[in-house]
Every structure is written in structure tokens, then in C-alpha cells.
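In the part that follows, the structures are each spelled out as C-alpha cells.
Read-outs: derived from the displayed coordinates by stated rules, not from any lab. Bear in mind the structure is a predicted one, so any value in this text is a computation, not a measurement. Cβ atoms are built from the backbone, for glycine too; each structure is taken alone.
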Structure P
Amino acid sequence: MKTFKVYTDEFNIGVPTKYILEIYQRKSFTETYQAVDANGQPVNLPPYAIAMQIKRDVNSDVPLVELSPGNGIEIDGDELTVKLTSE
């Protein structure tokens, strides 16, 4: 399982991060990640407001898709699953 780091500021508020994913047109995509802190320890996700924007490239201003729990994202403790279906 892949991991992603949850960065927080001095108020324990999550800081947005960027990740590069390869997602192909007309193909479904499902991938599960484990959330870890800077020390590699698991982070329980439910206290955080989770949202994800998928963009054509990392420098794009306009998202192609916006995801949230129940809308393409599933949260289970320290695991986050991204699910996109082809249309």
C-alpha cells in the first residue's frame, strides 16, 4: 500500500499537498493510501476535512474533478481510497 504524508501546521490543521497520479482516460482508477505523519506513524483521518482535486497537470488552476468522502473518496481510519469510474 502506498503512503501519503499528512502535514499539519502549528494549530494541527492539515496543509494541502500535491501528488502526481497517472490516471488514464476511459479507465477506472482505484488506489488506497495510508496516511502517515512526518515520522511515518499512521494518522487517523476522520477528524480531518478531506478533499481532492484532480487536474490535468500539477500547475493547472482548474480542476477536472473534485472529490470528497462519499464522492470518489472512502476513508477507513488511516486509509484513504480514491475511486474513479470510467464514463
Structure Q
Amino acid sequence: MSSEVDTEMRERLRANFAERRDVRRGDRALMAWVIAHAIEGVVEVTVRTAPELIGLPQFRSELIELATRYLATAEREPELPGGA
């Protein structure tokens, strides 16, 4: 990803986080950097090592879960599979 695209994407994320009540408090710019690169890293490794996962709805769901849990406010307790 080019540095211009990376910067623009992180700024859009930061602005979106600031408008949402379900995103925890914190340094929104840093949060945007961390989650953007976490997801980018997972996708890059997947493309190299398990490209068959890219089109699976479950893979997309796991990426959403990764971002949701990282950004969740303390009031939102994540629901664990199987009611654990």
C-alpha cells in the first residue's frame, strides 16, 4: 500500500472512531494505525500461505471480530462462542 493511501485510510478510520460511541477511548490515531496494520498483516500472510481462505465468509467474519474486539468499549463484553 502506498504511504499516501495508508495515511488517508488511517485518517478516515481515526475520524470514524471519533464519531462512534461503541469505540473505546484512547489515542484514535494510534488505534487506527494498529488495527489497519493488524488486518493488513493477516491478509498479506493469508494471500501468501492460505489464499483459499480469502473468499470465505468465515475469514471475513474473523477479521471483523478482530477489529470489533480491539476497538470495543469496556462496557461491551465480547460474546464468546458456546456461551463461555
inquiry  = Comparing P, Q, where is distance in nm of label points 7 Å out along Cα→Cβ at positions 29 and 45 highest?
reply    = Q
query = Given that P(r) over Cα pairs in 5 Å bins from 0, in percent, derived from a single structure, equals 3, 12, 23, 26, 20, 11, 4, 1, 0, which label among P, Q identifies that structure?
reply = P
note = From the coordinates of one of P, Q, helix-only ellipticity at 222 nm (-39500 (n - 2.57) for each DSSP H run of 4 or more, over all residues; to 500) came out at 0; that one is structure P
